[in-house]
Structure 1
Amino acid sequence: MQRFAEVCEAVAATTKKSEKVRLVADYLRALPVEDAARAAIFFTGRAFPRCQEQTLAVGGALLWETIPKLSGAEAEVMERVYRKHGDLGAMAAELLASRAPEPPPLRLADVADTFEELSRRRGPSQKLPLLEAILRRAGSLEAKYIVKIITTDLRIGLRENLIEEAIAAAYQVPLAAVRRAAMLTGDIGLTLYLAVEGKLDEARLRLFHPIGFMLASPVETSVEALEYFPEGALAEDKYDGIRAQAHKQDDTVKIFSRTLDDITPHFPELVAPLAALPGAFVLDGEVVAWRATTGPLPFNQLQKRLGRKEPDRLLLEEVPVAFIAFDLLFLDGTLLLDLPLVTRRAKLAHLLQASTSEHVQLASASRINSPEQLEETFAAALAHGNEGVMVKGPDSRYTPGHRGKQWLKLKRPLATLDVVVTAVEYGHGKRRGLLSDYTFAVRDADRLLNIGKAYSGLTDAEILQLTEYFKQHTRRDLGFRLEVEPRVVLEVAFNNIQRSRRHESGFALRFPRIVRLRPDKPVEEIDTLAHVRSLFARQRVREEKEKLG
């Protein structure tokens, strides 16, 4: 484990991607394959492979309780050290530096076994002794990276695509084959085994293990969208729901969110209609609040369902849902990702002919050849209560996790950003005692940079629920203000963007307000500082035009 931590330090110290890949490749090559597979998973900043539903359920509060027991540090010292680093792993390393680790030396296998046991134990009282035991055996540098993996916050500039490159370099196998195997299995450790054994071509999609979603790039105008498709495109309504992937085999159905979490219990009425369809398949689509008599309902209605893992009968009647399918990724043992979109959609339409339920529907699509046609389609989508339109290349392959120009999204002309909450404050008046003021950040490479604070837009029930959540996921308690684990994603609207010395991003949103919670969106997909700069530049151009009349 010590060598793993040293490699992490070296990776963090260089900004060159090629050097990061070389360091990891050399390290993996020198390890027995079992340890190399464990290290590959840990390099992703996770304790377990992406395909697994296991979680450690160890929050910042539990680590904040464990570290002073081992270091003897007082609360004031911990706060000062945390403020210095802004990172729980680095704080642990400094506070534990003067303490000699207990024997025997810590192995990667020991850490992996501890993570397995932590995932099985329930509640802080059961987890605390195990957490103390592993950190007692860890040197300060080892402790730093154990804590970083626990908090899924490695911060060394090492994304999974670079680990795939390192595996390809370490074992002299084609990078494309590594990427495909990792995508199909969702397990970078298993991918490494396949690379070592020369069996990458044997990687198969495993039903009920979700794969990454293909992503779309935003465009602002119909003219811009059609520039990418001079021979025409397919336009679909962009539904105001949550992206979902449905897996079915025999009588078993599972539905996964964009964060690859199993959300089947949230939507029990979708199981039987999906199970009734013939064969084994994987669908890509959207779960939408939907009433048969009126069509789509606003997203804030669907949010009532998202907060309840097992909705009661009254909620099922109040907010019915439908699965709107727009792509078919796998059918009866055959992977369809490399087929053109029009072929996949034809197979999907044939499959859904067997459905008689209003809970499973085929997304409508139309061929468009001009900006004028797209404008008409866009206006119709808004009139139907949808967000906008998706514009897709008819021959596009399905590329999981990739955001290219084959799929585009044209949304309402309202400026919004997807951001993550980094700090919360207690409110005033009727919100006294509730954490209702949210500081939020955008992404810049591996950093999160604050860009604003909002306190309006959520319901009282949502604020109460988030208050309890943030108390359990606090990194640092400053009394009136809590610095929290960056996991809650919001969509915020604003009037404009201005330069700011107050925020690390260098920008501030003017009059931000919360549009909605985005539990379907992972932190890795929030908006970037580069996007903010682009919006700011376009805003300046518009302002100059207005000055000129």
Structure 2
Amino acid sequence: MKKLITSLSCALVLSLSANSDLPITHENFEVSLSWLEEKPKSYAKDFFIIQYLKQNIIASDAKTAYDMARNKNGRVKKEFNKKFQDLPSEDLKCYRAKTNDLLKYDDRCLALGLSLYDSTTLSQKKLNSVIQRVEKYPTLRNDLKVIASDQPFFSLLSTEPHRFYRLFFKAGKAFRRNEINHPIPSSFIDKISKDKKFNRFTRYVVTNPRLVNLQKSLFKVANNKELTHQTLFFLAINAIKYDKDEVSLSYLKDAYKKAYFQMDKDKVNFWRYLITKDNSFLTPLLESWDNNIYSLYAKEISNTKSTSIEYDIDLLNKETSFDSLSQFDWIDVVRDTKKDLSEEKLNKYHNLFSNEEFLPQYTFVLERYKKYKTQYFITPFKDVFKKYDLDKQILMYSIGRQESRFIPSSVSTATAQGIMQIMPFLSKALAKQLKEPYNIYHQFIPEVNIKYASKHLNTLKKQFKNNPLFIAYAYNGGPGYTRKQFKNGLFKTLDKKYEPFLSMELISYNETRRYGKKVLANYYVYNNHMNKENSVKLSSIFQTLVAPK
């Protein structure tokens, strides 16, 4: 699952076009160009553009739809290019050619199609020949000269940061490991750290167990304006891995100054406490309004209850004219409540979202009004969730809250759908497993979306031994990715210093790392609210965080 970028909901009952009034959930619904033209640019509109491009349409209409997209790259472009290529056929031939075939084409085609990764697979003789042929393309030529040199690493040390980063990220894993994984002089580290790409570089190096020499080059990185909170925190974690606690504390101090989100501030103070055992770092965690694993754990070990959690909201319980399934009406609400959310405006939405059907929508507005300093762990759609056992309910509420805030027809930038944010390729596969006819728009129906999520979670629960954190990683990043993280040594044992916390910080995908922590915090709160007879401590959960064999 991909994280919801913005809370959006999608109309289940909208007119199709000027000559059709079929609801979106109808089997014969098809998106029309005129229907798209009426909708504002948004991630949700991009979703419908993708569905339109899959239909039997002509190239000119496809181009018109493509030009309406909010994000013309990524999935919309990929779908457009499947049937309506945006490149001349000669150029496509170059991009698609296999390396050995590419060498037979003209010099321009060779320069277009040869990737830096492919160049590392060529023999020295062929690579030298290619360098001569791409003389008119100096950037590629000079990149290839580095790859062809006797010692690429030392050639990189005499070049500019942009070339260093280009080869690091594009020449492939083997080239990184064999040619770049060497101790980097402090002078060059200082040079490349002033480039914004250093933030990505640091995250990649620190989370890759095979780049030990590069990791050891990061102990003396000086703070500068280009370094983000996340980078400084990774530098701290990297120092912790090598028992350089004083170095780590210095980076944590700088990371705290640059932290914006409360969770990030709490994370820094938690690690300061772990390293120093100084209770003064627990105090701000006890005072934190954000309910994350760091603040909740601090409150647990200090026997302090959170004062910023609410489970219920008073609703007016009256009829309303607002369509809870209207995609673009909801977009208006999201935009209207983004800034300057006054008490008067809150009252307007209290009257508009006035019964149980609108509990997720009103909660979304209310949390914004309170600037998230009161956090609601609601349990909407009880009639749907009660079909499942209590443990499954707790897990699905924990995931659904993080995925969509329970807005039924949410659509992500990656086209994940519904309360549980299921990707179309997955929902299609689940439909086959369930032996049901597939309609992509049915994923916006809460009962359907939750049923499909339940089916998917059954598989993940078996694979990851019903562990909520590991299930969360797999739900977001995929089961294969999660197993790869285990293979790289994460969560191998609890016997090592700072485990399992260190492993939780070394998950390589930024989104999955943060997602897992949030779902785990949700699980802790929901379990202790919904299952009071079998409450659980975070400390007990942490003791289960060993990778399944």
Test item: percent of Cα pairs over 47 Å apart calculated as 20, pick one of 1, 2 | 2
For percent of Cα pairs over 27 Å apart, for residues 213-476 alone, which of the structures 1, 2 scores highest?
-> 2
For the read-out distance in nm of label points 7 Å out along Cα→Cβ at positions 101 and 429, a value of 5.4 was computed from one structure; give its label from 1, 2.
-> 1
Among the shown structures 1, 2, from which was the value 16, 33, 28, 21, 2 of P(r) over Cα pairs in 10 Å bins from 0, in percent, for residues 301-372 alone calculated?
-> 1
A value of -12000 was derived for helix-only ellipticity at 222 nm (-39500 (n - 2.57) for each DSSP H run of 4 or more, over all residues; to 500); which structure in 1, 2 was it taken from?
-> 1
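Every read-out reported here was derived from the displayed coordinates using simple, explicitly stated rules and does not represent laboratory data. This is a predicted model, so every value here is computed, not measured. Cβ atoms are built from the backbone, for glycine too; each structure is taken alone.
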